[in-house]
1. Could you figure out which one of 1, 2 the value 0.85 for FRET efficiency 1/(1 + (r/R0)^6) of positions 32 and 152 (r between Cβ atoms, R0 = 35 Å, to 0.05) was computed from?
2. The value 21 for relative contact order in percent (Cα under 8 Å, 6 or more apart) was derived from one model only; which of 1, 2 is it?
3. Computing helix-only ellipticity at 222 nm (-39500 (n - 2.57) for each DSSP H run of 4 or more, over all residues; to 500) gives -9500 for which of 1, 2?
4. Can you say which of 1, 2 returns 2.9 when distance in nm of label points 7 Å out along Cα→Cβ at positions 112 and 136 is computed?
5. Between 1, 2, which one scores greatest on FRET efficiency 1/(1 + (r/R0)^6) of positions 72 and 104 (r between Cβ atoms, R0 = 25 Å, to 0.05)?
6. Which one of 1, 2 has log10 I(q)/I(0) by the Debye sum over Cα atoms at q = 0.17, 0.19, 0.20 Å⁻¹, as calculated from the coordinates, equal to -1.14, -1.31, -1.39?
Structure 1
Amino acid sequence: MALTPAVRLRIGLWVLFLGGGALAGGWLDRRLFAAWAASPLFHWASGFLGLMVMAGVFRVSRVTGRTLARYGRAGTVPRLETNRLVTRGPYACMRHPMHFALLFMPLGLALILGSPGFILLIAPVEALVMLALIFTLEEREALSKFGEAYAAYRRRVPAFALRPSCLRRLWQEEPAHGQPPTPG
């Protein structure tokens, strides 16, 4: 599968965030959270919660990824890229629904690992860095790629929306022509 340099960079950043977060969290746990990190009850509870968070992240990523693949590509476009602006499904109520879910991936991994340092310090910092990247690089790239159509979309649709109706759309597969949505 051929990937563009931009996609390779994004994948590299994810590896850095998740791997680096795990290593830094382990370092912090040994120095600041040793007693808490050693608790079996904490590990069971955080592991279960982490699996739930990751299941949600993967579900939303699948729904939004399929929406992008179905409506965001015309002709021969490299995998994981789009050449059409998608404004339907979850993209009708927020501009970055996949990124919204992915913001929780470091937290999910941190919970699975049972790393208090990763949970409390590293994952929130990584989420803030991701937000900064979304509001700078992603927005600039979309504006460059789609021009006025994206500018109008940006004026109409927020980057993230927490309305229950919008959050429900994150879980629903886009229906095939004439079929009702699949419940999450």
Structure 2
Amino acid sequence: MAALSRICPWWLAPTLDNPIRRLVHNPEKILGRLIEEGDTVLDLGCGSGTFTIAMAKMAGEDGRVIAVDLQDRMLQLLRKKAAKEGLSSRITTHRGEPDGIGIPEGSAILGRVDFALAFYMVHEVADQRAFFREVASLLKEDAGLLIVEPKLHVSQSAFKGMKEAAEGAGLMEIYEPKIWFSRSVLFRRG
């Protein structure tokens, strides 16, 4: 995804998806007002699916989640979880590319995503301007993008640079939700 400088390895999945983390970063509390039944949702850097599974439940039977990750092992873990939860029909996995999300031109999802989440992953992207342009091309007019970054890895000035890159791609800052141990911002397209 837009030339990553570093990524969290698949073997750390158990630390990313555990009950303690779900208490701190409860997907339903964080995303509950942002996703509606029937939405098409994009989970960027989905990892093993902590947020993907919750978003698939929120989007309902008529909705869908496109889960993007660079690592096949993470996507395999996610598919296994989705099958166990009976959500496989709502979740499409997509292996991203090191220099971009990699959804091809002319794809049916271009300009059709209602909401996108980039949770603890934008700091891994080397060319954030290109990343945000690509994300913006996938979003519907007025669609939301929530960026959440770890305070321990991302300084206030680096986060400000992320926000400026997103605004340069045509995304408008709405507000900064409070999420534990994180810097976060919600954008709208258009």
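We did not get these values from a lab; they are worked out from the coordinates using the rules stated. Everything numeric here is computed off the predicted structure, so don't read it as measured data. Cβ atoms are built from the backbone, for glycine too; each structure is taken alone.
1. 2
2. 2
3. Going label by label, the one that fits is 2.
4. Numbers: 1: 2.9; 2: 2.2.
The value was obtained from structure 1.
5. Looking at the calculated values, the largest one is 2.
6. Answer by label: 1.
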